[in-house]
1. Taking percent of Cα pairs over 20 Å apart, for residues 116-179 alone from the coordinates of each of P, Q, which one would give 42?
2. Where does the value 5.7 come from, among P, Q, when distance in nm of label points 7 Å out along Cα→Cβ at positions 20 and 108 is the thing being computed?
3. Please state which of the structures P, Q yields -15000 when helix-only ellipticity at 222 nm (-39500 (n - 2.57) for each DSSP H run of 4 or more, over all residues; to 500) is computed from it.
4. Please compute Cα Rg over 2.2 N^0.38 Å, for residues 12-83 alone for structures P, Q and give me the label with the greatest value.
5. Consider the structures P, Q: one of them gives 18.6 for mean count of other Cβ atoms within 10 Å over residues 60-67 as calculated from the coordinates. Say which.
6. Say we calculate Rg/Rh (Cα atoms, Kirkwood Rh), for residues 44-99 alone for every structure; which of P, Q gives the highest result?
7. Just checking, which of P, Q has the largest value of FRET efficiency 1/(1 + (r/R0)^6) of positions 140 and 164 (r between Cβ atoms, R0 = 25 Å, to 0.05)?
8. Hey, Cα extents along the principal axes in Å derived from one of P, Q reads 44, 41, 31; which structure?
Structure P
Amino acid sequence: MSTFTELLKSRRSANKFKTDVAISQQELDELFSLVKFAPSAFNLQHAHYLAVTDEMLKEQVYEAAFKQYKVLTSAAAIVVLGDMEAYRNIGPINEGLLTLGIIDQCEFDETVSSVTAMYEDGGERFKRDEAIRNASLSAMLFMLIAKDKGWDTCPMIGFDPDQLRQALCIPERYVPAMLITLGKEDNSKQRPRGYRKPNGEFVIYDRY
């Protein structure tokens, strides 16, 4: 069994954390320096992270998350945001390739034009879907990186996005895709892993 397979199988959603554990900004920065390698459509890097470690602010996240205890016991509450205006950065993101001569001006202009048109023609629904889709890809990688560094996590969708937005002053362009609590799991009452479907229950080849 490879190291990655072991990591994959050891990652679980932690519902309770040890309360005497803190995480430094330096440790969080180490995680974020790796999560930037997550894939994203057109390399737009839609995912943004808001890491809450301040206890007073975490209390507000706890309230917005319907008072789920794991928020209070976590070392950090990580809000994963998707940028609905990420497509506006298509030019700056590709300028380095243009400067290095990897793409020419014609290809650069075509990329900027086509990506901008795709998002603007797709409308608000498409922008929102793309923001959440790409932020979710990044979030999964974040949880694996955290586990590799000895941290446990739990992805959460149980929160009031408007209350969270107000508490943390989140700009309108960002949609809260999920909340991830992070810490060291208190596994004194850990449940067995839940049922996992065999391939035959969720994999179809070629067509239905």
Structure Q
Amino acid sequence: MLYAITDSTLLPETRLFDGVEAALKGGCRWVQYRDKSSDTRQRLYDARELNRICQLYDARLIINDDIALALAVSASGVHLGQGDASIEYARSVLGASAIIGKTCHDQLHLAQQAIEQGADYVAFGRFFPSQTKPNAQVASMDLWQEASQLANTTVAIGGITQENAQTVVDAGASLIAVCNALWCANNIEQAARQFCSMTRSST
């Protein structure tokens, strides 16, 4: 399943809404709003509009890092990095039904810890060279063998393209998080549809 992560440089201004809606038309049902700018008013506007669009397609909007913003726009949940607020705090603010995800890099023990603290999904990566986070720790594909014991949803992130996505899907990822390969596509809707069509091999 596709987990689209927005990028303010690849989708400036109104292209953000057009691009996300195209991905949703292609079958994407998980969208993460990621914008590291300091323009709080613009971020609030963007998140509200994205949440409205996601609701039209019965999709989940996850806010990157910002618990207060997730609460303000009634988003589906929040994604937390290792240096962000605690899962327990996010849960106390957003409620029992919120989706809370946690970045776990290449460390299984971080995922186990996050799940114990109440995370709904854990994200591993990067598995391939990434334009979004080129200096991120490289994760081994062998990690999926260990992660198979986790009952929670697992997300693969980092440099995922249509050429390599099937590899992490077959390895065990529940969701594939994609940024550049989706938003830089000539046809975002078609690219989303192709990512969404990837299912785990039965062999």
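1. P
2. P
3. Matching structure: P.
4. P
5. P
6. P
7. Max of FRET efficiency 1/(1 + (r/R0)^6) of positions 140 and 164 (r between Cβ atoms, R0 = 25 Å, to 0.05): Q.
8. The read-out comes from structure Q.
Rule-based calculations on the coordinates, nothing more; no lab input. All figures in this text were calculated on a predicted structure; none of them were measured in a lab. Cβ atoms are built from the backbone, for glycine too; each structure is taken alone.
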